[in-house]
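Asks: So, here's a batch of structures to check.
Bear in mind that the values in this text are calculations on the coordinates, not laboratory data. If you're wondering where the values come from, they're calculated on a predicted model, not measured in any experiment. Cβ atoms are built from the backbone, for glycine too; each structure is taken alone.
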Structure P
Amino acid sequence: MAEEKRDTILVVDDAPENVILLTRILKNAGYGVATANHGGQALELAGQMLPDLALMDIDMPVLDGYEACRRLKADEQTRGIPVIFISALDTVDDKVRAFQAGGVDYISKPFYLEEVLARVKAHLSIRHLNEQLQFANHELAMRVEELTDSQEQLQEHESKLMAFVNALPNLSFVYDEDGRYLEILANEASLLRLKAEDMLGRLINDVMPVPEAKLMMDAIRRTIETGQTQIIEYKIPVLAGGERWFEGRIAIMEKAQKDEKKKVVFIATDISERIKLYQEAHRLATQDPLTGCFNRRHFLTVAAQELQRTTRYGQHLSMLMLDIDHFKEFNDSFGHPTGDKALTELVRLCQTHLRTTDVLGRYGGEEFIILLPEIDGEKASQAGNRLRGEISKLGIETSVGKHSITVSVGAASFDRTRDPTLDIDALIHRADRALYAAKSAGRNCVKLWADEATR
């Protein structure tokens, strides 16, 4: 009897103690192990031996883990090797980069031996299931052509496919064309909306929240009408508690007899972690990480859109530019952490006193910019003075007690009848000139670009 092939793990880490520890626990668990101390050596070994999985450090000499993973995934021969990053880097940005490079999982150092083994086992199982499923699909395609006249053999293959579906980490449902639950296959019952026995025989409209029920029923009808697989994303409360995001794939299950209702199979995959990463990546791309208001790039994008709307409807648009007076001296006196606190407190106060339609962004350093839709220059100047007054009342906690700050404010407005070609850059320039005039006038005041002093 042939000996069963052992799974081989490629351990890539420039720290010898990590390599020794991982090698020992993996070998004790019955795995074959190969090692590399940088990404370049890992690529060479992977091409030669084609390991079943790689445990990859990130911060390494010669070639780091991100680039090594990207090159593995770009090579037809090695792209199927699952890569689990195992690193001391533990920020959201690090993890997002790891998944973008092609990693399937991320383990933070210092790691727990049981966690490493559990994740290795899980991803090896997923890989083997995928290989088996690909093989089964290939076999099925060949056999269907040969056995079109053999109902018994077709049923046998349908049974095998169902076994694979049961083995997948998803929720599987069979519905009729009315959206009635006919079958439920759930390896993770806690991800169901209700207990399976409480769902069977009931309609989607009776089980799911109204918006999600409509979304699912529309997709089922499109599947039946077109014969094409439909893909939807939705969020629902689950038995495990809280809400989870799912991707649903709906396909025709079988051809119905003349008087029978058509059926579809609905595969639901939990994508909550993926959505969370996408949302975090979007937040990092649009928000200033310290204060939480819009960063400069996203502010300019929103401002350009608002200018188009203002032009289309012939409305007013104004802008305020705020600069904290003598902020360098404040930082030098009380330290940058206290300076950061002053910036966040200023943003919090502005957000409290601005309208929901106003747009606040950090323009750079201690300089902030505010877009005021449907506000003319005079009212913008008044709004700037109100903010200036409120900011002067702020008491920032410092090492020697509370300390106040003041701001200089430049205001500028847009009127399409007088400025037919004005763009956002020009409006910002006007506000900046007005801010310069406010500083020249002694600071802690507001200047409007329309004033002669700001020309």
Structure Q
Amino acid sequence: MGKNNESGQGYQADDKLLIGLLLAVITFGLFAQTVLNIGTTIRTDLGISVDSSNTAVSITALFSGMFIVVLGSFGDRYGRIKTTKIGLVLSIIGSLLVAVSPRGSSIYLLIGRIIQGISSACIMPNALALIKAYYEGPARQRAVSVYSIGSWGGAASSSIFGGLIASTIGWRWIFWISIGVAIISYFLISGVPESKNPPSNKKADFDLAGIITFMVGMLTINILINQGGKVGWLSPMILGLGIVALITFILFYKIEKNKEDAFIDFNIFNNKTYKGATISNLLLNSAAGTLIVTLSLVQLAAGLSTLKAGFLTIGYLIGILIAIKVGEKLLQKWGARRPMVIGCSITGFGIFMTTFTHLMTDQYLLIATIGFTFFGIGLGLYATPSADTALSAVPQEKAGSASGIYRMSSSLGAAFGIAISAAIFTGLSMEQVTFAEGFFRGRTDNISIRYAAIIALLFNLFMTMLAIISILLTIPSKKSEKEE
């Protein structure tokens, strides 16, 4: 059932809006993220350098992270439907540039990927804010589940989807299809009344200083994350970037703390429940390093192709899509705390199963496939209760910026998790391991790689355990919510 809103009084939200938001979310969650898997195919077809290809893969997340909170706040002030539609137009432009990229040049590809990142920053927080504005109770929980299918489920299926399209009709068709999806989404949400904060007699200042310092800090920390493993975490460049990021964020905090019209209201974090949902989201997304470590392991140590390695995650895709709806039902029955803890625990168990690198190849592939299934089930159970809790804990007028911060925690968590896991795996795989030779079965020439994978995967398990602790310390039980 729809909920009355400041700017859309009496509007009854329906499945048309929900489908429109789902299609908007998957323009990034599914289509844009296929580049993570088909980057090599694109590089070969266009004849561009490895550095250009790697930049094209990472630059979308960089620009999404830089702008997501800013554009969430923009939606609060100027209109969430308007900002989502701007995001869809940008998605069409970005996908078009990628689809028509000429051979021998990376300019179209890079500009298109930048625009896709800004598109994501428009769509992801404002779609969540619209769900808060126009849905309530079980209807909102269902809507959040659909959103989670688009974001979490889209990411889980992007590798397989991208590989299938690229290997059959060609990688460019991924982005032509994305354009069609964005157009359909645009028309589905066009008839929805605008949702934004109510007008105020007081003229609000544009927080240019806060936005600039925030973007500089985000750019610096993203470069640090992406380049740290390549040039060395203790290199002068990385240490210098770390100092710049620290100083910039301290300056940003001082600017925002005392500014009445700050685009990030730090009072949001005074809400213990919102803070807990956001922190646990960051920590659990850090477990994304499990994917890069396991898939690199089976290719380096067992000689699997990229396609065969990708099929290890088929259970991840199926598990997350099924469990998202189950998580919605558990949220309605138990509240958010218990399914969030159960979800993190199952995710941790799945990660633990991927650490069995001492087994023979065939045995490990079976265990890892089962482990990824549990990994997906756990994330699916966690997704809806976590997002619904974050939305429920903040006032409507802060929904866009709060959703932006929540989504940014996902991006930063994944970026940190992947960077640190890759650094551990790469660093230890160069070491000579002799003390555990009797522990590993089969070949002995790849023991260092298998040992490095265990340690890197245990880091991901540790981050999942921290997520459980943060939930237990901050998220109230359903009984406590009723008493309050």
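Asks: Suppose semi-axes √(5λ) of the Cα gyration tensor in Å works out to 56, 34, 20; of P, Q, which structure was it derived from?
Replies: P
Asks: If you don't mind, there's one more thing I want to ask. Out of P, Q, which one gives 18.8 for mean count of other Cβ atoms within 10 Å over residues 265-272 as computed from the coordinates?
Replies: Answer for the origin of the read-out: P.
Asks: On to the next question. Work out the source of 0.05 here, i.e. which of P, Q gives that when FRET efficiency 1/(1 + (r/R0)^6) of positions 209 and 353 (r between Cβ atoms, R0 = 30 Å, to 0.05) is computed.
Replies: The structure behind it is Q.
Asks: Using mean count of other Cβ atoms within 10 Å over residues 321-328, single out the structure from P, Q with the greatest value.
Replies: Largest value of mean count of other Cβ atoms within 10 Å over residues 321-328: Q.
Asks: From P, Q, which structure was helix-only ellipticity at 222 nm (-39500 (n - 2.57) for each DSSP H run of 4 or more, over all residues; to 500) = -25000 calculated on?
Replies: The read-out was computed on structure Q.
Asks: Suppose relative contact order in percent (Cα under 8 Å, 6 or more apart) works out to 8; of P, Q, which structure was it derived from?
Replies: Only structure P yields this read-out.
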